[in-house]
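**Q** Below: a set of structures, written as structure tokens.
All of the numbers you see were taken from the coordinates with simple rules; none came from a lab. Just so it is clear, the model here is predicted, and its values are computed rather than measured. Cβ atoms are built from the backbone, for glycine too; each structure is taken alone.
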Structure P
Amino acid sequence: MTDRFEHGVHLLRPADADEAALLRTAGLGRVTVHAPWRWTEFRRNNLDLTSLDHFLAPLREAGLPLQAVLGPGMPHLVPDHVAAADPDFVPRFCTWIGGVAAALPDIGVFRVEDNLNAAFLWDGLRTRKRRGKQWRDPDFRLTLLRSACTAVRDARPDAEVRITAHAGIPGWKAELRRWLTGGVSFDRLGLTINPCGLLPDPEMADRLGEAVEQATDVLARAGSDAPVEVSRTGYGTLRRAWSPRRQREFLERANASVVAAGGVGLHWWALRDQAHDDPILGYWTPARERHMGLLFYDSVPKPAMDELRVLATGGRFGEGA
């Protein structure tokens with residue numbers, strides 16, 4: 001781990017060499033890539049990293065520091081031969097996680113599962129990203145997260161393990177306490193929080209710092225000194241009220257809020273806007289969420305891209321630099 005404040009971005013779509021070079025120039029401390037089960041195990045117990053290696057190739061060539069998200073166990077991200085309702089889902093999930101972690105020796109940071117506290121109330125009822133009564137059960141969620149973290153520890157003792165809690169979900173602090181007392185072993189806690197989903201005011205970015213303070217207090221009361229970061233936040237630029245200028249203001253204020261609260265990182269969702277959802281998803285992403293990118297559809301940078309580089313390096317680039 002490092003004492004440097006970590007700025008990062010989630011990469012949801014394949015990046016070409018030019019985008020990889022842009023990320024390198026931005027001086028980011030971490031680029032988050034997603035490694036779904038569906039991409040890497042087309043047949044049971046047969047790990048195949050061909051697709052993932054193709055996705056990672058430009059990033060590796062650019063020498064970018066990577067973080068891999070292993071999971072989550074959502075229907076569109078798991079192979080057709082497995083389902084979360086299967087009685088052997090957890091051990092199979094952990095076998096896959098350990099195999100992928102061991103097969104990626106050049107990646108030293110793994111984020112295990114994602115926002116499990118939101119698996120029922122948000123991902124289950126609201127977005128339908130997760131389906132099945134098992135996600136309602138906090139014991140199932142705890143067992144899945146604890147076992148998955150242990151699987152990465154066993155496969156890659158040298159790697160850093162991170163977990164994520166959705167800070168906008170009712171009861172998130174209670175579930176975090178449950179994870180802590182339930183023996184989940186991790187090195188860093190990340191928070192997902194997007195306070196401007198309904199209102200465009202950039203001043204709402206202060207809620208990121210408030211969430212970091214609350215999480216830090218929960219950890220301290222449980223005897224944990226694990227650092228806290230904002231692992232995912234964003235600001236959509238879909239309509240006039242949510243303008244690129246306001247997106248940049250939100251990023252600047254969010255960064256200051258997290259730093260003041262003692263957070264150790266801020267990761268943006270995502271690098272590039274989406275024109276539409278992937279057919280594989282099986283659910284419809286809110287339109288504003290598809291416009292949270294630091295780049296427009298055609299990879300032209302928004303003002304926030306410049307701001308992120310300023311925050312990460314202290315220097316500017318692009319027109320008007």
Structure Q
Amino acid sequence: MRKFLLALAAIAVAVTSAAAGWFGVKAWKASQQTAAPEPTAIPTEEPSGETVSLTFRLSDVDASVEGLFETPACGETWTPPSDQANGVLPKVDASLRQVAGVDTVTVVPGYTTDTAGLGFLASEGSVIVTRDDVVVTPGWGAEFVPEYYVATPGETTLTQNNVEFTGSTLCDVADELNGIWEGFDWSTASEDEIAAKQAETAAFNAEHEQLPAGTYRVYQWSPIILGEPAAIARVLSEEGITGLAGLQYNIGYTALYDDPLVQEHCTDQVDTDGNLLSRNCDVPEDVLAQVLERDVPVEYIADVPPAVAFSLAAEFTVD
């Protein structure tokens with residue numbers, strides 16, 4: 001089950017836990033709000049008129065990067081090299097501030113390149129956090145969720161998917177928070193039982209309002225994918241189709257909903273006046289592949305394999 005379904009299942013817990021919510025509802029909302037890259041942003045060779053039929057399959061993209069990089073485990077000592085891949089370098093900024101008395105770190109991920117108008121698939125914002133070079137990444141910080149970006153020299157293309165974390169979400173204590181809710185049955189719990197769990201969670205969060213002392217380093221990493229997946233993603237972005245990783249569920253709010261193949265796998269909830277309240281979709285990948293198939297100019301395709309890039313660290317110290 002990918003994060004979009006997991007996020008929906010975790011909404012109740014998200015009310016009481018700062019650890020939930022980022023890589024679910026917020027991730028796809030952010031991608032839907034991001035304007036599609038301008039088609040003219042990427043200089044190309046003189047068009048030959050030759051095209052090839054391609055489609056976008058998320059499973060194929062995931063398979064193409066499998067085994068390229070294994071994220072370090074919680075508690076492991078880890079320092080990566082800063083290294084670009086396929087002409088792209090991740091960039092990350094991190095700032096520590098107090099929000100209602102709680103140490104809160106905001107991470108702003110992005111990408112840069114020395115290659116004019118480079119289009120590629122990369123993560124919305126996979127991060128690794130260390131304290132004194134020991135991994136303390138929140139449990140949701142390392143998931144690869146691909147999106148299409150265009151980067152230009154001298155500028156940083158932001159992913160529009162900022163990350164926030166607090167002391168209670170770091171992996172060296174998060175198991176304690178998970179333990180509070182482990183095995184809890186919302187369907188049978190009384191109001192008093194729910195209130196007790198919420199109070200226990202609030203007490204845990206209060207205990208971890210301040211980050212432990214140390215030097216924190218935040219890294220962004222991502223596979224950088226060109227080739228056919230980026231080429232079809234470029235064509236789709238030129239149509240205004242973004243948020244490809246969650247399109248299976250969010251397609252009902254795009255122009256693609258007009259396709260009867262899509263409508264077969266969507267259910268509308270309306271009010272008594274017939275106004276749309278919500279649209280729930282779960283389009284099988286094979287069906288989605290038919291809907292997303294396009295003729296792609298061969299000039300869009302770069303024949304290079306995926307490779308992993310790491311940012312320089314965004315660093316701050318807590319005394």
Structure R
Amino acid sequence: MAALLAASIVGGACAADILVTGFDDYGTGNLNGQVVWYQPFISSWATSGVMNTGQIAGNVIGVGVNPGVDPVGGAGRMVRLCTERASGGRSKAWADLANTGKWAAASAGGNGVLESTVKMFVPSGSPFPCAFGLMISKDAIATSGGFLVNAASGAISVLNGGYAAANRVATGASATLGQWNEFRYRWNPANGQASLAVNGQVVFTHVTSVTGGVYATNLFSTTDGAPGTLNAYGFFDDLAIRAVPDAPPPCPADLNADRAVNGDDLGMLLGAWGGTGPADLNADGSVNGDDLGILLGAWGACPA
């Protein structure tokens with residue numbers, strides 16, 4: 001079930017697939033306990049969260065089960081993640097990358113960056129404050145990084161050392177609620193360097209305060225307000241977890257990702273003037289003279 005370690009090409013270099021799945025080969029119902037890998041020993045998905053009666057943390061569903069939301073492409077299956085029943089709670093689903101030896105095997109030979117890609121659908125009109133995304137765990141307890149999408153506004157934040165509000169850093173970018181978006185989060189456990197791309201475009205880079213290991217990529221939700229008996233859902237499909245070569249140092253002013261800050265990037269910044277997004281280099285909510293100064297100060301080749 002799902003993909004075992006395999007070679008793939010990422011950015012022109014060889015990477016190692018750890019888990020690639022569209023969930024189509026999983027049984028419908030509870031994701032918890034369903035097999036992830038058979039070799040070298042059987043390992044299963046795990047979920048956690050205290051849900052309202054009748055709900056489970058991670059539910060594998062197909063077309064027509066949840067009104068208004070079908071799997072990517074309108075066929076197959078996806079995972080529906082339910083929020084917890086308590087304010088400040090969290091629910092998650094994960095496969096152990098550490099104790100199974102999957103991360104160690106995949107990251108050998110220079111593939112030191114954990115890349116987690118997923119398509120996620122966050123419905124609009126959440127009945128209470130909550131957010132959905134991916135959480136990267138250093139070990140069974142410590143959170144290193146990841147990202148969350150606010151279910152009320154679509155605003156995207158990255159995680160630094162935890163998932164509580166105090167550990168979230170606004171990116172200035174937003175996802176469109178009520179449709180599938182693709183997210184790619186890369187994290188280097190050796191130095192904490194991380195980046196988030198949304199629908200193919202890098203929207204934020206940061207350095208996490210927690211480093212030193214990889215335990216799991218978690219499908220994740222947080223409950224930021226008292227839900228009572230209400231439930232909110234986020235939907236996940238086309239998950240890929242890979243070990244990829246060490247990325248070069250972040251170069252935020254390189255807006256077109258060609259590893260140089262030049263006239264092309266200046267044109268992109270001027271075209272975004274007064275708005276938000278990747279050109280908002282100081283993340284103050286507006287592309288303005290401060291961002292122009294940052295770009296001009298970084299002019300030239302990006303660090304190797």
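**Q** Thinking only about distance in nm of label points 7 Å out along Cα→Cβ at positions 51 and 251, which of P, Q, R has the largest value?
**A** R
**Q** With helix-only ellipticity at 222 nm (-39500 (n - 2.57) for each DSSP H run of 4 or more, over all residues; to 500) coming out at -2000, pick the structure among P, Q, R it was computed from.
**A** The structure behind it is R.
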